[in-house]
1. Can you tell which of 1, 2 yields 0.94 when Rg/Rh (Cα atoms, Kirkwood Rh) is derived from it?
2. Which structure, out of 1, 2, was mean count of other Cβ atoms within 10 Å over residues 234-241 calculated from, if the result is 19.0?
3. Going by relative contact order in percent (Cα under 8 Å, 6 or more apart), which of structures 1, 2 comes out largest?
4. Between 1, 2, which one scores greatest on FRET efficiency 1/(1 + (r/R0)^6) of positions 34 and 162 (r between Cβ atoms, R0 = 25 Å, to 0.05)?
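None of the figures in this text is laboratory data; all of them are computed from the coordinates on show. Not measured: the values here are computed from a predicted model. Cβ atoms are built from the backbone, for glycine too; each structure is taken alone.
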Structure 1
Amino acid sequence: MDKIIDILKNDKVCISCELFPPKQGTELQNSLEIVNKIAKVKPSYMSVTYGAGGSTVGYSAALAKEVQDNGIPALAHLTCIQASEEKISNVLGQLSDNGIKNILALRGDIPAGMEDADMGSFKHASDLMRYIKFKGDFCVGGAAYPEGHPESGSLVKDIENTKYKVDAGVDFLVTQMFFDNTILYNYMFRLLSAGINVPVVPGIMPVTNAKQIIRICQLSGTKLPPQFRAMVEKFADKPAALQQAGIAYATGQIIDLISNGFSHVHIYTMNRPEIIGGIMENLSEIVKD
């Protein structure tokens, strides 16, 4: 199965997407069916998230394997907060046994009140990345924050932290969602000025739920441009209309990104095949072989 970095070296327009596993105690079969539905639109790869503290690691591995059984490279998320080296080593072995070669290495959210001593063997995503590279022949991705990580304090510090990831051996970066492409273009200038030139994959989230997107933005610090906010407010009480408008807005972002040299875009689909399906239909001629 291909490594993501090899896909990113190709200038062909590629659209990837994200999945998340079911919560503990819920049925896995529905998520496997979602994988199969999304696979039909042929994304370039599919990422599979990882529950807080590794709570869904078994489900995540099963979904990642299902992705690859559909002939699509899987990018398995891996968080390290509160994890020991032994635990991470075991997860890496499980992923390797399932043929998973691509990992998105993340620190994970720090639980409220946690002290440094309780964070485990890895305090930063860069520590995890270095360990993964040491343990095997994995392609490692990392998160990037065009508007700065909420904990970084400043964009300058955030770029410094991103440089640590590059120095740790990260192969590529996937950005947090943003709704104004100018923010990404400014961010790319900052990265290049800092000597960071690994591939950067823009992350796009089509809005389909007004309350959800506002909550996510409050947590992440993502800004909502006036035209986006107007769209959400106009169709907030009309779910079908908001979904259609959200797909159209995201499609416009993606077309602008492609027009400005970004051949690869990652879509946060919230496990809804119709979202990635609608976007891929809008881009049918653009992504054609």
Structure 2
Amino acid sequence: MAFLGISGMPYSGGSFADARIILAEDTNVFTSMISSKLKELVDVDVEVCRTFEELQMAYERSIEPIRLAISNINLPGAERGEALEYLVDLSIPTIVFTGTFQQKTRDELLAKEVVDYIVKDNVFAVDLLAESVCRFLTNHRHHVLIVDDSPTARALLTSRLKRYNFRVSVAENGAKALELLAEHRDISLMITDYNMPDIDGFELTRRIRATVGSHELRIIGVSSSVDRLLSARFLKAGGNDFILRPFIDEEFYCRVNQNLDTLLQIKSLGKERAVA
């Protein structure tokens, strides 16, 4: 089973029929479209909850864990956002699907550490939602290495990536990063700080690129420096992308997705050529 998403990302790998997904939405058109799309793509029978009471009952009546929730901000019986608060308090990963969106709304959603938010403002909204669900269900296949000498920075990036369901390893310096890369050959993305005491991000990237190409490992450099030349120097050293701190959450996640999409597409082309 494969799905070519809005981004061009090919999703494949079979059924997720065992994944329990809750859809908290009271609009029949959207419940029907979302349920049909996810059944088609990942073979999931979505549990629809049209009221806050139904959402509570869906959680309480089964001991089977909820893998993911898709929720409107407001539901009948929870017109002030109580449904979303309920899901967040239960630590259930949640994608928000809403027609109400402002800067304040965006900030509040990110503060709740939701997985993603999709706005019902265009004809592709359901497709974008389906793509976000597919990414969440498949992100565990990606192993990401974070390299940073700051414990705070490592913790922040780890939290962000685990929220999106990635597998994460961390290294406090370049030497440890090289050790982990040798030990875990399945690492497909490295996010490295530039300014580190033993081996800086440039040198780390150069050493890795001596043996590992971009078709095997994507590298994103990060820095809080105001030096605009850093990005050019990093890319010339063999990096694939560069992001300045402080991050905008949405940009960070998009950059991660785009690099992993590119890697998967390269591998897919390689398999096609091998078969041909």
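1. Of the options listed, only 1 reproduces it.
2. Working: 1: 12.6; 2: 19.0.
Only one of 1, 2 returns 19.0 for mean count of other Cβ atoms within 10 Å over residues 234-241, namely 2.
3. On the way: 1: 20; 2: 11.
For this comparison of relative contact order in percent (Cα under 8 Å, 6 or more apart), the top structure is 1.
4. 2
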